[in-house]
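Given below, in the form of structure tokens, are the structures.
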Structure I
Amino acid sequence: MRILLINKFFFGLGGTETYLFEIREALKKAGHQVAEFAMRHPKNRPSEFSDYFVPELDLEPAELGFWDQVRSGGKVIYSREARRRLARLIRDFQPDLAHLHNIHRQLTPSILFALHRARVPMVWTLHDLQLACPNHMMFDPEEEVICEACRGRKYYRAISRECIEGSPLASAAGALESYLYAALGIYRHWVTLFLSPSQFLRNLLREEGFPSSRLVHLPNYADTERIRAQFGGEGYGLFAGRLSPEKGLHTLLSALARVPEQRFYILGAGPLAFELRRRADHLGLKQVRFLGRLSGANFETMRRQASFVVVPSECYENCPFSVLEAFAAGKAVLASRIGGIPELVRDGETGLLFPPGDAEALAAGIRRLAEHPRETEALGRQARWVAEDEYSPAVHLDRLLAYYQRALGKSGVRKEGEAACPSATPFLPSATDATHAA
């Protein structure tokens, strides 16, 4: 099979990119031919298809003047350049199927027109909530609360809330993009299958009007071959992730103030790094240490020697890798009962759940795991078994390939081996495009 992987970034930025590179290698080892389409960037990994990549687009409002922001706003809604370059790659590579990941802003959904015109079936892994929320999180970073203001296609509310980078222009562009592609209907009618890592997101999109027949559940996975399990630990708790408002770190510090005897390490970087350190000092949390961003063997050692992992998120998490990788490491997970997390953490079996934002309940969970090490170790053993049985790379790849075949077999799409249309080069939506999309 000839598979085209599409993601806006092609370097190690986050969980989406880690998934992208690992799936690329897994597909190649399984004998498939793979091409990539992304944005150019100095940090990009090598790709033989990099000549097709779109030029780098700087979207930092602080670095742009007003009119530059206006011009870039148009580019993040519809990119003629991205559509043209992808059409050329389709013509040259002749893919049987395209697997999309994060495409908004740097690539834009304009690329769907090139894929549709060439009759390339599209499978789209939904790594976030972008199709239901212009800021992709359904979270208000200023108020640090869940935000569902745009539910029911009320995307205009994103503008007054300035919920994209705190910028009215960026928020207006995001709202306009959501309205444009919802009106055209290209998501609902052109994407063959949406792969939702959580049932939570699948149900949310069904409520937003996406057809159930195109929404399927495919959880993320943990590399159970690479991650070595160590049951039990050295008595400390661990948080590893981005230090940002939606991750529930203020609640975590409040909880740790209630269990001053419990050692705890916080790994990661982000916009709240300085504020969290200052608050920990103010609360007198001598047992809490901030270690910054760790990677490789240093990170693996810290996780392996932890007794338990805490995931205190206060946003609608989808299917967090932090939970699955903690399972693979043989660790009990203490996590918020929010979004897709309860689908992974089975309360009393692979970890413990607590109401998001409830510092007292979180403190009680930490105290329980710390004071009952045998129970905590048993939870970690069960978590490792679940990771091997349900979330291993082999299980995930088998399911993914089955969905590829399902996409290829759906009526009205090109079958594997049939040539793609060689003339997929129009730059703007045509009347025919709009008719088919509506």
Structure II
Amino acid sequence: MTRNGRRRVVVTGVGVVAPNGIGLEAFRTALKEGRSGISWQEGLKSMNFACQIGGVPPLAEEEILRVLPYSFYNKLSESMVYTALAAVECARSSGETIDPKNGFLDSPVDWRTGAVIGCGMGGGMDVVLEEVSPTLAVAKDAVPGRGALPLGCHAVQRIMGSAVSVTVGRLLALGAQVTTNSSACTTGTEAIFEGYKHILLGFADSMYVGGAEGSHVGIWGGFDAMRDVLCSNYNEMPEAGSRPMSATACGFVPGSGAGMLRLEALERALERGAPILCELDFAFCNSGGQRDGGSMTFPNPEGVARCIRQVLQEATVAPEQISLINGHLTSTMADPVEVEKWVESLGIPLDRFPWIQSTKSLVGHGLGAAGAIEAVAVVDQIANGYIHPSINCEDVHPAIEKVADSIPHAVVEEDLEAVIKASFGFGDVNGCLLFKRFGGDGRAR
């Protein structure tokens, strides 16, 4: 089934492990309530971080073991655990029967389904710093010829770059391409773009896509060392720290977790009677070339605008039919630039500007997981007819004041027809997605 000569791609399942909710139901409740998952982190204080708050999923081992067998779980890094839980939920919500605790390795290979699961800072940073580095330090004084480093036989599979995607491939017996991408803060959004292309080109009928990130100090430490990049003014008030679009924003709050979507060709989804949550109308990624104001840490504004415009040009809905923008909006000085590009790119009167929100206000910046967790939020809002609030931005930044009426400060119960979501990452890389209600043609706010 095609539209404009392209295969139609729908979302049939989602899974999420977020700082403010483990699993979709808990995540949805927190989103609607505007409940933050950001908390004070003792470990950051002990390491003398300027920023001592972060978003870490409140995941207990007993919760993990209700889903995964210990023999599987004990071979995983933190980001792999998040990925595995999100994958199981995503598969189940898409109508698949999967029970990792009962002979999951006996399931047949699905040769027409693959995965692109990204990770921004490497899936095994916790393993490298907690296990490999201390072992190397001890080994310096070891006697030559006495044997290999005592790392254990599972070290490689926990620290290789593709650790998160092969975890999903093993759990779900995926036979199409299974791979990992990494594009800084755009990683999760880019993974969705890559999976979308696989289906459009006919290389697969179904793709699990998303991103994951751990919370180890080794992941967050480099950002803290950059000064003024992370929030350090709200250590005593963690839930107030992530302040996208606010005049008092002082840097992003690091986060972690995993988000996952199952994309399917429409004909495959209908054939197996899968639940259709929404349609992925178009997706695109580009780069600003680190020129004309773009750098390793700041986007070229023209690259941002071109990425958004490309999606708008290819979409089956007009800009005035978009109900909601789920922005990158990190709580940094880039927020006003981003909002300005949304205004310019949509090119519609401000009194008809769509709602605009930042999921990061509730979960922090999940780095490689950010775009994926936010995409789960978008899909759920379309499927269930609500708009979650952006918190901590009652004092809207002066440069954003012109769209202040479009920022929801409490949940809005409203049917959404089309939602555009974007991510902009270090290295001047951009990604943009447009989701729409399945069967809808878009409707203005």
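Please treat every number below as a calculation from the coordinates, not as lab data. Here the structure is a predicted model, which means the values were calculated and not measured. Cβ atoms are built from the backbone, for glycine too; each structure is taken alone.
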For structures I, II, calculate percent of Cα pairs over 32 Å apart and state which one comes out highest.
I
Computing log10 I(q)/I(0) by the Debye sum over Cα atoms at q = 0.11, 0.16 Å⁻¹, for residues 31-182 alone for each of I, II, the value -0.56, -1.05 comes from structure II
Computed 1.4 for distance in nm of label points 7 Å out along Cα→Cβ at positions 319 and 407 - originating structure among I, II:
I
If helix-only ellipticity at 222 nm (-39500 (n - 2.57) for each DSSP H run of 4 or more, over all residues; to 500) is computed and equals -8500, the structure in I, II
II
Structure (I, II) behind the derived value 23 of relative contact order in percent (Cα under 8 Å, 6 or more apart)
II
